[in-house]
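Please find the structures below.
Rule-based calculations on the coordinates, nothing more; no lab input. Owing to the predicted nature of the structure, the values given are computational and were not obtained by experimental measurement. Cβ atoms are built from the backbone, for glycine too; each structure is taken alone.
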Structure P
Amino acid sequence: MARQLEGTVALVTGASSGIGEATAVALAAEGATVAIAARRRDRLELVVERIGNDTDVLVIETDITDEAAARAMVQSTVTEFGRLDTVVNNAGVMLLGPIVDAPVEEWRQMVQLNLLGLLYTTHAALPHLLDAAEREPRRVADLVNVSSVAGRAARQGSGVYNATKFGVGAFSESLRQEVTRRHVRVSLVEPGAVRTELAGHNRPEVLETLRATIGQTEIMRAEDIAESIVFTVTRPRHVAVNEVLIRPTEQER
């Protein structure tokens with residue numbers, strides 16, 4: 001049975017662990033040639049092993065909060081593989097806690113990565129996605145922005161994280177309207193609680209609150225989100241999945 005993404009090229013940011021890693025593996029399994037980008041080269045090399053050494057994979061050690069680095073990442077992908085059909089903007093950070101007396105540096109990190117890094121990558125990738133949408137084998141291209149359930153409802157203790165993810169949602173919808181008639185599909189994926197490293201970057205007191213909130217909830221695996229992303233980008237050319245909200249069955253909010 002033919003794999004659905006044969007002949008296409010995908011770039012995944014934040015691919016050294018979690019949703020990004022799982023998505024890169026899943027896209028490669030569908031036949032895509034994959035470029036994986038993150039700051040930790042050693043972890044990216046482990047992802048290459050998961051994908052399989054017989055498959056072309058481009059490892060890009062980079063920090064997309066630097067605009068020049070984000071542009072170089074996209075250009076390296078196109079130079080290496082000749083095209084770019086799918087971009088998964090997955091890189092992000094979640095630093096929670098009260099707004100009052102918050103460490104402003106945490107806010108800066110979230111804005112720089114969750115918003116600016118995504119914007120830099122998208123801006124650099126768009127000409128190539130528009131070009132791929134006019135070419136075989138699929139004559140459609142995909143930009144997938146990984147947001148969060150936090151991009152739909154603001155809650156106490158996550159104000160700036162909410163702000164960045166609401167921003168991702170607004171940007172995605174505006175861009176979707178701009179490029180959809182040119183067959184570049186813009187999709188927003190909004191996961192609830194997933195078992196990844198994301199929460200581990202928080203301060204100890206915030207982690208304690210998170211554990212109390214999640215409690216005994218059976219949360220999702222990164223592969224659950226990767227499956228949704230693969231489903232989204234393998235739809236026929238005339239079908240666009242614009243938004244996917246995916247939560248653990250037991251998660252109430």
Structure Q
Amino acid sequence: MTLEADRVKLRRGRRWLLDDVSLELAPGELVCLLGPNGAGKSTLIRCLDGIWKPDGGSVRVDGQILSRLKREELARTIAYVPQHSGETLGLSVTEMVMLGRAAHRHRENGAQRKARVKAILERFDLQGMADRAFDDLSGGERQRVLIARAVAQDARYMLLDEPTSALDLKHQLETLSTVRQLVDENRIGALMAIHDLSAAARFADRVALLQHGQVVALGRWQDVLTPDRLAAVFGVKAHVGTVEGLPYILPHAQPPVLAGDR
């Protein structure tokens with residue numbers, strides 16, 4: 001059982017956003033997608049969720065071609081956390097999370113559905129804003145609701161597109177810890193695009209480093225996030241190490257190039 005991109009290509013105009021990308025995500029593992037802006041992280045996630053259809057290669061989930069899954073089956077299989085919520089039609093926080101149960105509406109009654117949503121709201125510290133309008137929330141609060149909605153789907157795979165970008169430090173840590181816990185306890189496969197290299201190294205089983213629409217390295221963070229490779233991909237020098245067993249990647253300040261120094 002895997003969610004698999006097999007030599008996926010995606011083109012927009014003359015530019016290849018993804019160029020022969022292959023990646024597998026198994027149940028019980030967290031993989032983080034890393035790379036500079038425009039590397040193809042969000043594009044790959046959208047292809048794996050079926051939002052965009054590849055121009056080449058294929059996406060399979062548990063051996064099936066992704067595009068052949070019916071809508072409800074897809075929702076029970078893959079949960080997607082976007083960077084932005086889109087149109088919400090004035091829904092409350094509870095109603096937003098309840099949307100995650102839509103694919104299970106024929107499998108549970110109203111009381112069961114409400115109990116599941118209530119438990120998820122509590123898990124994400126959202127019970128105090130359950131009746132508030134989603135549109136009135138801060139960016140960080142909205143992001144927590146979107147993650148909670150994805151958890152409510154009870155899918156086998158979860159795709160998260162920069163889920164911590166709008167969160168403060170406390171909720172970044174809580175969110176990443178929750179995703180890690182879901183992976184370990186529920187045996188879901190989670191694929192997360194993230195810019196925080198240290199957080200990726202801390203929480204992920206594997207990291208995939210993308211550049212120009214290609215996976216240039218994939219594996220344990222110790223093998224992928226080397227100073228030489230970070231310099232080649234991000235254009236910065238970085239110190240890589242651990243403190244009390246926790247990994248860190250610390251970029252060095254780059255002095256500006258002055259006209260007289262050229």
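Where does the value 7, 33, 38, 18, 4, 0 come from, among P, Q, when P(r) over Cα pairs in 10 Å bins from 0, in percent is the thing being computed? Show your work: numbers first, answer last.
Numbers: P: 7, 33, 38, 18, 4, 0; Q: 7, 28, 34, 22, 8, 2, 0, 0.
Label of the source structure: P.
Which structure, out of P, Q, was helix-only ellipticity at 222 nm (-39500 (n - 2.57) for each DSSP H run of 4 or more, over all residues; to 500) calculated from, if the result is -13000?
P
Between P, Q, which one scores greatest on mean count of other Cβ atoms within 10 Å over residues 10-17?
Structure P comes out on top.
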Consider the structures P, Q: one of them gives 23.0 for mean count of other Cβ atoms within 10 Å over residues 42-49 as calculated from the coordinates. Say which. Q
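Of the structures labelled P, Q, one was used to calculate relative contact order in percent (Cα under 8 Å, 6 or more apart), giving 25. Name it. Intermediate values should be presented prior to the final figure.
Values: P: 19; Q: 25.
The read-out comes from structure Q.
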